[in-house]
Structure P
Amino acid sequence: MMMLPKPLKKEPGFITLMTVLLIAVLAVSVLLGMLFMSIADAGTASARTAKVYAGIFADACAEMGLHAMAMDDNYTGSSALTFAQGSCSYTVSGSMPKIMQVTGTSDGVVQRRTIEKNLSGVTWTEST
């Protein structure tokens, strides 16, 4: 007599267990993706913040240099400021027009300004 294989017993929790495991794997995948994206965004935000600070510092030194030129029409020279998050410097040269080169730095990010003062006014150019 030939023996037939026994029919498999259906385990009641097997499908539930597989479903829970699949959902857990998907949830972990989504969470890891979100984590990596937030880490990348944090680096980008830090660079944006440094750029803003560098621009603010450059503007501060530019204002300081413009004030020095307003106080003395013959002013030439340079100065620098140091802040907790960075620094700035400016150099004024020439007679008419006067040219002021300004640099603001924060966390390795540099913002530059070139300011030209002549008889008709002031021209301000920004660059990175």
Structure Q
Amino acid sequence: MKTTASGVPLFIRDSKGLLRIFPKNILYIKADENYCTIHLIDNKTLCIAITLRKLLEMLQEHNIIRIHKTYAVNRTFLQRITSQTVVLSNQHTLKIGEKYKETLFDNISIIGRHKTTTCDDT
């Protein structure tokens, strides 16, 4: 399969035929051996027979990055990152694998070097 360009839909085979999804609507992906469950921003889930590695190869031009051996997330929906977890915009928390921390931090823009404090305009 070819990698999709930004804004171009993916078609996922299901029991009724081919279902169109836009990669920008993927919140996160959870892998379970040779299956992946795609969690969309509208709370729908799709289970497909594909490895996470192969699916990520197809999504390499998008904001989807691997954060754990079983999870990949859409950077667009990252709300908070701690040393061990990410919190998505829907408040769902996922673990960050040690092996994937460097890749995660290399793929986000970080402003500031220290803890933030409340700024007073007065």
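Readers should treat all values here as calculations from the given coordinates under stated rules, not as data from a laboratory. Just so you know, these numbers come straight off a predicted model, no measurement behind them. Cβ atoms are built from the backbone, for glycine too; each structure is taken alone.
Any idea which of P, Q comes out highest on FRET efficiency 1/(1 + (r/R0)^6) of positions 30 and 54 (r between Cβ atoms, R0 = 41 Å, to 0.05)? Intermediate results must be reported in sequence, preceding the final value.
Values: P: 0.65; Q: 1.00.
Answer by largest value of FRET efficiency 1/(1 + (r/R0)^6) of positions 30 and 54 (r between Cβ atoms, R0 = 41 Å, to 0.05): Q.
Given that volume of the Cα convex hull per residue in Å³, derived from a single structure, equals 163, which label among P, Q identifies that structure? Provide the component values of the computation, followed by the final result.
Values: P: 163; Q: 134.
For volume of the Cα convex hull per residue in Å³, the value 163 is produced by structure P.
One of P, Q was used to compute helix-only ellipticity at 222 nm (-39500 (n - 2.57) for each DSSP H run of 4 or more, over all residues; to 500), and the result was -2500. Which label is that?
Details: P: -17000; Q: -2500.
The read-out comes from structure Q.
Out of P, Q, which structure matches 0.00 when FRET efficiency 1/(1 + (r/R0)^6) of positions 22 and 70 (r between Cβ atoms, R0 = 30 Å, to 0.05) is calculated?
Checking each candidate, the match is P.
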